Structure I
Amino acid sequence: MDEFVSRHYPVQEDMRFQRRSWAVERGGWIVLAVIALAGLTGVFGTGPLSWQHVSAGPLSVHYDRFQRRTRLAPFRFDITHSPGAEVTVKLDGGFARDFDVSSVEPQPVRSAAGPDGLTLTFAAQSGKASSIVIWAHSHHYGLTTITAAVDGGTPASFWIFVYP
């Protein structure tokens, strides 16, 4: 007897419908597996696909490309600079508009915020690269493009996608 032929006895079966149901079920399992793999790799938050860095001139920015709105996220700025008294980091208006800064490590010597962005001035470490961490969280969902520059040099642009 062929297992894929519709029967009427002992139970009425519609094998065409049953095969379609099995295909939908397999599709559902595949979708669930893809979502689980995406989550494990960092598409929905912290993970290898989310960790990103961008460099421009003496500036290197390390950040999470995919973030949650309620999560406090670090932005690490590594700066290789020539010996000087101060280092100035300028973040454009996108950062100032879309992110609330919780803390800055180390504390800046001076800071200024305005519609054109956020400017932070730090005491330079003699003979060493500077590392600055800004802890912030977004107050908007969606895509944000940010531009950062050091001492008016070449800007580094990067994007962040914020989930609810």
Structure II
Amino acid sequence: MAKSQQTFNKSEKEKKRRKKKQEKAERREQRKAEKSEQGKLSFEDQLRYLDEDGNLSATPPDPTKKKKVIKAEDIVLGVPSREKVDFDPVRHGRVNFFNTEKGFGFITDAETRESVFVHINNTEDPIGENDKVTYEVEMGPKGANAVRVRIQKDKPA
């Protein structure tokens, strides 16, 4: 008699394959049963209402509640226009570090205590450490830069 060509390992793999196929068929049947149960929901159970905040809810809105009145001219379509901000662009601060050889330093703002970079090309007067200065801030590629830096003549208002 000839020996069987199917080894133990092959038969184990085949058993696993059949088991997976059977589990997949069982899950498919279970999903079909759940789907048919959902189809049995009444029409009222399937309804959803939109409340005043734009959220969906299962409860109908209260008819006694006062509705908000919105004027058509109050609705803004597109990007809203920018509001004008009135502020003094001139800032006050103190030079806390300045390297004259390399030509850069940092100014500490008097109000916010933030440090702002300053380059010697943006100064109108020669400055040194601990000098009180007035300056304007511009955003550069690496952050805020102080420009139009001057020695402060009088105290800020």
Problem - distance in nm of label points 7 Å out along Cα→Cβ at positions 33 and 57 - highest-scoring structure of I, II - result: I
Fill in the blank from the handout: Computing P(r) over Cα pairs in 10 Å bins from 0, in percent, for residues 65-120 alone for each of I, II, the value 18, 51, 27, 4 comes from structure I
Problem - Structure (I, II) behind the derived value 2.8 of distance in nm of label points 7 Å out along Cα→Cβ at positions 49 and 129 - result: I
Handout entry: Which of I, II yields 90, 30, 23 [Cα extents along the principal axes in Å, calculated]
Key = I
Practice task
Compute relative contact order in percent (Cα under 8 Å, 6 or more apart) for each of I, II and report the one that scores greatest.
Solution key: I
Fill in the blank from the handout: Comparing distance in nm of label points 7 Å out along Cα→Cβ at positions 73 and 105 across structures I, II, the largest value goes to II
Fill in the blank from the handout: With mean count of other Cβ atoms within 10 Å over residues 89-96 computed for every candidate in I, II, 19.4 is reproduced by structure I
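Any read-out appearing in this document is the output of simple, stated calculations on the displayed coordinates, not a laboratory observation. Source: prediction; values computed, not measured. Cβ atoms are built from the backbone, for glycine too; each structure is taken alone.
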